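Next up: the structures, one after another.
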Structure 1
Amino acid sequence: MRPILAIISDIHANLDALRAVLTDIHFYKGVDRIYCLGDLVGYYTQPIPVIHLTLAKCKVVIKGNHDHAAALGVIPEYYRPDSLEPLDWTNQNLSIRERRILHALPIMHTERTTNKKLMFIHGGPEYPLDQYIYPEDITDLNSTFEFMKLIKVDTLFLGHTHIPFKIYRDGLTICNPGSVGQPRDGDPRASYIIYNVANDDVEIRRVSYDPTTAIKGIEKHHFAAELGERLLTGK
C-alpha cells in the first residue's frame, strides 16, 4: 500500500494546538507517518513538551529558524519584533538537552517513493531556514519550480510563512501545511496537510482547539498582546 502522510509545521510551543492536530491525525484513516517542517519553539510558552511530543510522534523533524536561534542562544536582529522576547525567554528556559536536540535537527530531508521524490524543508530551497515563499509571489515560485526540476524533486513541502497553500505545475507540487501553533491566513484553527502519495493529492485540514493556555502563557510573561490576539483571529 502506498502511504498517506501528515505534514505539520510551525508549532511554536503551542502544546494544545499540537495535541489537537495529533488527535485529528490519529483518527484520519490510513495515515502512515508524520513529518514536521520545523519551528517547534518560539512565540508561546510550552517549548519543552512540544519538542518531546513532536519527536515522539514524527518520523522526520526539520529544523526551523526559531529552532536554530534557540539552539544557539543567538537571536538575529531581523526577526519579527514580536518574536524577540519570546525567543529570549525560550533560550533561558530550555535545558542543554533540548538545545542539543534542536541543534541536531536536519535542515532538509528528501525521500523517494515508488515514483516520486519528495523534499521537506522549513523555508525554501535557496535559504532553508529563512526563505519566505508565498503563493502570490510568482518570481519565487518560478525559481523554486526550476530548482525542483534541476534536482529532480516532484513534491516540495515547506513551511515558515504560516499560510497554507498547494500549487501544481507541470507535474510538480509545492505545498505549505500552514501553522499548527499560529496561523496567519485569517483562520485561527490549527492547520496541517494530509498527502496521498499514490495520487499526489494534497488536503489542507483545519482543527479547532482552545487557545486559552497559550494566551495565559503570554500574559503571564508579558509578551506582546498581539500574540494572543493572533490566536483568536488568525491574522
Structure 2
Amino acid sequence: MIFEDSLFVENTDSTNKLLKELLAENAGLPDYFCVAAAFQSAGRGQGSNRWQSDKGQNVLASLLFKPAYPPARQFVLNQCFALSVRAMLAQYVDEVKIKWPNDIYVGWKKIAGILIEHNIQADCIKNTVAGVGININQTDFDKDIPNPTSLKLLTNREFDVQSMLGELLGFCRQYHCSSQTDYQGIYQEYLDHLFLYQEFAEYMIGEKKLEAKITGTDVYGRLLMTDKEGNNYCCGMKEVRLCLK
C-alpha cells in the first residue's frame, strides 16, 4: 500500500468532511491516510463551487498529510498536490496545466478540481486535508458547468478508476517527500506547468476587466500579475478571475 492506510466508501456527502470527522475521532491516524468514495452527494470546490460527478466514474478522494511546515509554507502543500494530480494525468494526455491556484486544465477545459484545508495551530500546520475530484470516465456533465472534460473524452478510452487513484497516491507521496528539502524546486516546477504563465489573457481584477499576464506567486500563494501598461498586482483568490473562452 502506497499510503499507510485507506478507506473506501460507496457513498458520502463529502470525502473532505468524512476525513475530518475521522481525524476528530482519532488523532492518531497515520501521516498518510486516504478516504475515497464512488459517489459524494455534496462535493465542493473552492468557495461555494460544487463538484458534480456520476457514481463510480471518477476519482473522488481526500488525503491526509501531517507536514513539518510552518504556516507561511502552507502553499507548498497546494503546489505539491496540484503537481501530483497533473503528473498522474500527464501520463495519458498532453498539455496538462495547473490553473491557479490548483485546478487542473487540459487546454481550456477543466479535468480536475482541488480543495485543500489546512489545520494550523500556533506556529505549525498540524495537518492538511487535500480533496480532489478527477474526471476519468464521465462523458455527460450538467449544462451549468462551464468547461468540463475527462480522460475518456480526451482519449476515447475507458480507465480503471481504482488504478488511477493508486497512481495518484504514488505521485502524492513522491512530491510530498521532495518538498521537505526542495521548496524552490517545487515552486519552479509549479511555474513550469502553470496555465497561462507569462501569457497575456483577459482577467477580472476587482471590478476591472483587463489584459494581464501571470508572473509568479508569492510565498502565501497570492497571484502576481502585470498588465500591458506595466502595472503590477498581487491578488488573493477572491480578487481575480480568468475570463474563460
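Could you tell me which structure in 1, 2 was used to calculate helix-only ellipticity at 222 nm (-39500 (n - 2.57) for each DSSP H run of 4 or more, over all residues; to 500) as -10500?
Going through each structure in turn, the value belongs to 1.
Can you spot which of 1, 2 the value 23 was calculated from, given it is relative contact order in percent (Cα under 8 Å, 6 or more apart)?
Label of the originating structure: 1.
Of structures 1, 2, which gives 1.28 when Cα Rg over 2.2 N^0.38 Å, for residues 74-169 alone is computed from the coordinates?
1
If Kirkwood radius over Cα pairs in Å comes out at 18.5 when worked out from the coordinates, which of 1, 2 was used?
Checking each candidate, the match is 2.
Just so you know, all these numbers are worked out from the coordinates, no wet-lab data involved. Note that the structure is a prediction, hence the values are computed from the model and not measured.
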